[in-house]
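Student: Next up: the structures, one after another.
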Structure I
Amino acid sequence: MVDRTTSLLGSESVDYGVLIPLDAYFDDLDPYGMLHNGRYTVMVERAWNMYAFSLGFGASEEAMPTHYVVKAVTIVFDLPVTGNGEIAVHLWTERVGRTSATTGFRVCSRDGSSTYAHGTRTIVNVSGETMRPTE
């Protein structure tokens, strides 16, 4: 059975995960008019924040009982995003462990049909006092 999930803020859908619409602005572009390579991971972080806020995380200190840090990000650039405008980030969970989780992502067209970049992001839950991994 395929779980078809609707985008967070639009009518587009994907077969798994969630599709978060975002905008690329002029200041996100490099001198060639393409989305700067460093901005792709910023878009992924923005998408995760929007998704977490939609679930109620970040609304108060009690809503975020854990601390996490990003351990690794991998990214492969498939096609350039040219010009400013509408894009989306497709997010999904790949693996959840005792102290960490790895999620997948695609920076894509607003309807999800074209992939500009794809990769993974691994986070580790850490103790707020020791900053060491914790369950």
Structure II
Amino acid sequence: MERVPVLKIGDILLVSIQIDMEDQVALQLQEDLADRIVATGCHGVIIDISALDIVDSFVGRTLATIASISRVLDAETVVVGMRPAVAITLVELGLSLPGIRTALNVDLGMELLAAARAEREDDTGHEDTDEPAVTTP
């Protein structure tokens, strides 16, 4: 069985799907990606589907499941390179892909992940200790 390669670029895992996403390949990718997120501690996942001409309901659900698993493991997922026909098919199948951010290409996906990470770091409650809180009586 073919496997989809998972590449590490900084703190992002890049998955470029260049083969037909048969059900078993999709399930293996789900497992491989979860293992790599844990092993590397990456906080972002980009899944490039630009080579896919069609996506069936199983692959669509698998992408949503991958995003959910990634989120539980503290990694955001961005799907990039979606062709118009694939987007139309997913909408027609009723698959809105909850929890998955999308971008037109890998560069924009990386920018989206960087912005999400910066926002998350701002929301963690890091206090600015440069100026002490002052209260007046």
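Student: Given a value of 140 for volume of the Cα convex hull per residue in Å³, calculated from one of I, II, which structure does it belong to?
Tutor: Working: I: 130; II: 140.
Checking each candidate, the match is II.
Student: Next question. Comparing FRET efficiency 1/(1 + (r/R0)^6) of positions 91 and 123 (r between Cβ atoms, R0 = 25 Å, to 0.05) across I, II, which structure shows the greatest value?
Tutor: Numbers: I: 1.00; II: 0.20.
For this comparison of FRET efficiency 1/(1 + (r/R0)^6) of positions 91 and 123 (r between Cβ atoms, R0 = 25 Å, to 0.05), the top structure is I.
Student: Let me ask you something else. As an exercise: Rg and Dmax of the Cα atoms in Å, for residues 75-114 alone, calculated from one structure in I, II, equals 13.0, 41. Which structure is it?
Tutor: On the way: I: 13.0, 41; II: 10.7, 31.
Among I, II, the structure yielding 13.0, 41 for Rg and Dmax of the Cα atoms in Å, for residues 75-114 alone is I.
Student: Hey, FRET efficiency 1/(1 + (r/R0)^6) of positions 67 and 83 (r between Cβ atoms, R0 = 25 Å, to 0.05) derived from one of I, II reads 0.10; which structure?
Tutor: Numbers: I: 0.10; II: 0.85.
Considering all the candidates, the number was obtained from I.
Student: Out of I, II, which one gives -4500 for helix-only ellipticity at 222 nm (-39500 (n - 2.57) for each DSSP H run of 4 or more, over all residues; to 500) as computed from the coordinates?
Tutor: I
Student: Here relative contact order in percent (Cα under 8 Å, 6 or more apart) was calculated and came to 25; which of the structures I, II was it taken from?
Tutor: The read-out comes from structure I.
Values quoted throughout were computed directly from the atomic coordinates according to the rules given, and no laboratory measurement underlies them. On a predicted model such as this, the values are computed, not experimentally measured, just so you know. Cβ atoms are built from the backbone, for glycine too; each structure is taken alone.
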